[in-house]
Structure I
Amino acid sequence: MIIFRYCMNKIIKENFNLEIIKLKKLDGYENENYLITTKNKKYIFKKYPYSPELATVIKGENEVLLFLSKNNKRFPNPIKTVDGKYVKIYKINGEKFICRMLSFLEGEMLGSIKNTKEMFESLGLFLAKMDQNLQSYNNNIIKSRIWHWDLQYFHLNKKFIDYIPNARDRSLVKYFFYQFEENVSLLIPSLRKSIIHSDANEWNVLIKNGKVSSIIDFGDLVYSPLINEIAIAMTYASYDKENPLDWALIILKSYNSELPILEIEIKTLYYLIAARLCVSLCNAAYSKKINPENNYAFSSEKPGWKMLYKWIVLSPRFVENTFRKALGFSAIINNSIKNIIDRRNQVMSPVISLSYDNPIWFERAAFQYMYDIDGNTFLDAYNNIPIVGHSHPKIFNDAKKQMSKLNTNTRYIYDILPKYAEKILSKFPDSLNKIYFLNSGSEASDLAIRLAFSHTKLNRIMVIENGYHGHTQTGTDISDYKFNAENGQGKKDYILKVPMPNVYNGKYTKNDGSAGKMYANDAIKEMKNSESSIAGFICEPIIGCAGQVCLPKGYLKAVYSAVRAQGGVCISDEVQTGFGRLGEAFWGFQIHDVIPDIVVIGKPMANGHPIGAVITTNKIAESFNNGVEFFSSFGGNPISCAIGLSVLEIIEEEDLQKNAKIVGDYYISLLTSLQNKHKCIGDVRGKGLFIGIEIVKDNTTYPNKTLANKIKNELRKTNILVGTDGPNGNVLKTKPPLCFNKENAKMVVTKIDQILINNK
């Protein structure tokens, strides 16, 4: 330090003829900054690691500052050396450095004081006037600069993403990278460009007398779309606020009053703000890795993450319309939903129903949020198919890469199929070692029945009351939920139906093992009384369409044993319950301590992309080989396999099974507390993020379909999606994407509570 201080004194004395009274090191990102106090004035001395490129950029920065500070004392002014230069190159302790001096500007940092509306208005005006001035200025050095902090080069920051330690954080950042590419990159050539400061963060803005007095640190100067200037300022001024959009609007309107923003520029703002947050967070993660001692480099990390997670909740359409209205443009209004419903009805059968009394026209979705055409954000507490979250960036990327290479039918060889098959089979017990790929869970159920028939040479199937296994003819035949419904076709002769083992309001209600045993005994009696042996027994580990009914302890173990004893096979339908959704285990059958002979999967296995599969034993697969050839033209095609593999990797990387357990337990605990408060909640059941809430007439077990439907539709009015199901339509179903969090769960339960209070 003594040697360094001696060098500094020497450099400053020799080049600026100044005597240092006090030397104070300031915070800095990649360079070192010092406050120099002399007898008469204060200065800022800046020291940078040498490179020819940086020396050139600093020359350009000095030229811009000289232009701005000409007749304006509100900007730092480069100080000449005694030989008339603004930049000096020195060796200090054997290392080569670039050195320069700037005038010191008095004021408090915006980030160090309580913010006011007046400050934000003055910031908008200050930036607008500065940018107006810079629009008339040309600097070839700055114009030619390619800088990763420049939002038009947002993609250059991708290399830092992997430094972000948390997988779910990485996914959120990646999502915004893809959104930027889709929604901003193509517009950049059409946007106004100018030299801009490009870093109006809260530690670069000085306040005097309650207003912006100056702006410092021009190290990020770039020639870039003008709209980036205000986007960056809005980001940093509001990222630590409870309602960031409200604060951002103050700056935007003020800037616009001096330098009007164009309509095309408004379209980019939502994504530019997200991009700046992502740039900051990526670089903070990188800096923390390479220089963990420099706290300044990642000082904005915590509020940055907080705002980014708030930003994803906001619909891009909502934010755009909010900005449009604030700047005097009319909101973007879409065609009425009635028109699109009428068009739909003209080309589709009304048998394909719509959810809710007031259907929703969705435009896009991200993770656990869905955005309608009018800009409203909905919390998705219902759609179990996008299991890892809507529009997950890894799925998008993996699908795109595979689409660009190959998609063909399964009679050809491609490496992604065995790779995916091996990965998914590794999640099963060793005995389940053969897989058949199809295009849906319904097709998988159909094939499972074929396998059972082929292997056993029997032709009867046992099903559980209110079970659902698909929409094909066979799927309908084995689904009491369908064949026993109003206008259903009725039970086919080859179907043996056994009662639903429901410990809430069924025949046996003690879930201590005794109810499971007694329900199992009843099912076994039905088998014994059957006119012929059964080929297979199919059921879900939790019966979804029955209203998320959990099978009682010991039931499956006893029934499986009896089915096998009379020559049948056991089929577990894991379409809804698999892939870690139940939290405790990856597959639902594992909770019951059984191993089925055949497993059916679909829906979530590719996050909504059409794919299904049947997993079985080698013995059953061999017996099927002796029959008619089985072929699914596109079941297990390269793209489907790539997406399926991506889903498995996301579940592992983001620890989503664990999240389902933690959040699910919390969710159920909140709902159980609500049950104790409201007499209309008869039962709360399920595991992980697969939950049913039975709505009844107060203090009874009698179903209250009307109230359940009301709760569902009232939740829809508050932008929360749940469903209703069960034989009486009185069970609220919630089975959200596995990225669902505790705050989401609390929101759902709070809204249900409010609805029930208002219903009294």
Structure II
Amino acid sequence: MKHYIITKQLITKLSLLFTLLILCSVGAKANDVYYEQCTSLNDIVAGQTYLIVISDGKSHYALRANANNGSAITIESDKKIKNPDASFIWTTSAGSSSNQFYFSNGTYYIYNDYDANTTTLTCNSTKKSICYISKLESTNAFKITLNKPTGRYIGWKNENTFYAWGTNFNDQFEKKCDLFAQSGALYIYKKVSGPTLSSTVTSLDLVTSEVGSSDSKSFNITGANLTSSATITISGKDANMFSATPSVIEATDGTISSTEVLVSYNPSTTGTHSAVLTISSSDATPVAVDLKGRVAGNHNITWKVNGSTYSVGSPTTVVADGEKVAQLPTPPSDVEDNKFVGWTTTEITSKQSSAPSVLFTSASEAPIVTSDAVYYAVYASQDGPATWKKLQVSDVKEEGVYALITSGGFAFNGIIKEDGKSYYCKTNFSFDKSDIATSAPEDVCELTLKKSGDGFSMYNAKYGYLYATAKSSGKLDWHDTETSYWSYTNSNWVYNNCGAYLRYYTNTATGYYKTSGTNTGLAPYFAQKIFSASYTTTLGATPTYTAKANSLKAETADAHWATFSCSEPTFFPEAVAVNAITVAEGTITTNNDVFEHSSAVTIGEATLSGVYVPANTGVLIKSADADATCYVVANKTVAALQESQNMLKPALVGGGVFSPAADYTYYKLAYNDFSSRTGLGFYYGADAGGAFYVKAETAYLAVPTAIAEGAKAFVLDGETTAINGISTRNDHAEAVYNLNGQRIASMAKPGLYIVNGKKVVRK
């Protein structure tokens, strides 16, 4: 048997422990439930929980959920009821109008059998009485009337009993303290949460330009059912750089109304800083606000175009933290078929099918700057053929290329007759179920819509600007400049200058477009030309263009001709016709379509259209002038042509006699008759179509012998011939002698020769 000795010291320790346990049990918990007095009819709503209480100021009794039964209930010092027994709790459901409710404990309803003229108040699972709630004039008391607005009211008889009393009962609680002057006066308590704190923010970002400067921001806190004041503390590694005012906020009757707290940031070092502000009150869950500070200053902005720094137009290069650039650079030029479309924040090193998420063309669209930044020029190039999408008249909201069409796809062809009408294209658009064109007319008039005023100008490169000469019918026309615009108004496209409606008439091939002073006819649809594009900021080395002069010595009635070749890619503006040549079935054919075309080549201040000729490629060039300029191109790859696309071969670098290949016949550009300069074509340059001397940077024609079929010449009108007597400018003349009188096979090298008894200079 063990014996225990209880010492005085032990008793003291046990006593302290017991006291602590009591104190802990008395204090409020974060999950405590409170009920407070309703003060207005607005406090009573459907779906909430309530207590029904009568009080004489000293004693308090609540209606239990087994009806006509009451029990004493405790009111806290703050006039709230804390953690009531579940049997006291009633839940409301809506009646037929405002301030009418049913009270239920989840299973049973408050019920009085009014028709039986009974005062019994009961709980019933199937029967329920509507409760009419009215606010008494004095205090926070309410009256609950059952079944009818003037029916029996819930009243109190004694410590344990509630009844459904009639209007003749006037003495409730009068014997105790004469608290109520009216019968049926009750208190209704609504459920509220335990102690709570809340803040309008969860974090604050504060920024200064330098150490020694400060930044301040404020937020608000609120509290409810508090048992103590709220205190504000700041902790964390950089707590000393932050402060908050006030540090203590007193609660009034357990409530803190919206109260402003000012947080200041005073950095002592550069960089970023952080701390945590904590709001706390007894028994309430603390609220934390993350504090972030940054010493920012100004940020440097760099503009890049194809990898190189760009400063044309004096763009913004320094931005204060949190601001945007004020000035963008002058838009850089398009690079061949790569169109400049805006600026982005991340370099795109390869082509991608979608535009970058950040793409801006104005200062207002630029991102906010919070650190040094590099902005890259974005280029887009067309991928594959364009498609057309049918749009409703109201759907045209952006610039682009469009066609005017009818609902049936009949398109505007641009040809406007003297009557101011434009008849439809020869064929019409066909669209699939998603309104994408499956076919389009070749003669459709493409209109470029540009933002203008409150609408768009409509421009075609061939005709000019589409406008309405007057408001009356049939007044469509073209002009060279535009000061007005078309706009979408009241389901129609209207020319702003005169108010003419743009209309079409009939949805058949014989219809036409015109203007109207009213909305007679039909409003046209639009088809938008859509291009699939690739986007990049990296184009590689920018192509450079070096001018090269060419002399075209061969002549016809309306043009000058020459063959051409170069060891580097070259660009010919469209003023010079450039052709590859093939021979088939005795006919020589020229072809321009095999070359890479471009409509946006920037050379100096000029933007040119033309074609690229691959390096080491022979071509036939034609110009209205005897002198023509092309451009040698560096930093650009131009795909070589296949032999099936071009039979012209380049001269050796520096010129000379080329090495012939077996089974080929060779020709040079020459006249049939040099003296009359007629019959320009390709002729034998040596006997039997053999190899001959070719001047540097020119070309010769190499035709497979099987295809040549023995032809000695191919004239440029497309006919073949076998003329024996060729011009003395041709190296295969029958009697050729050098100055020593020696018969030679041909004029293989430049010099002076005797041909058929005449002196001939071979250049």
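List of remarks:
- Distance in nm of label points 7 Å out along Cα→Cβ at positions 34 and 546 derived as 8.9 - corresponding label from I, II: II
- Read-out Cα extents along the principal axes in Å, computed value 108, 59, 51, structure in I, II: I
- Distance in nm of label points 7 Å out along Cα→Cβ at positions 42 and 410 - highest-scoring structure of I, II: I
- Computing helix-only ellipticity at 222 nm (-39500 (n - 2.57) for each DSSP H run of 4 or more, over all residues; to 500) across structures I, II gives -13000 for structure I.
- For relative contact order in percent (Cα under 8 Å, 6 or more apart), the highest value in the series I, II is held by structure I.
- With respect to Cα Rg over 2.2 N^0.38 Å, for residues 218-385 alone, the largest value across structures I, II is given by II.
- Structures I, II, by FRET efficiency 1/(1 + (r/R0)^6) of positions 354 and 434 (r between Cβ atoms, R0 = 25 Å, to 0.05): label with the highest value: II
Every number here is computed from the coordinates shown, using simple stated rules; none is lab data. Since the structure is predicted, the reported quantities are computational estimates derived from the model, not experimental observations. Cβ atoms are built from the backbone, for glycine too; each structure is taken alone.
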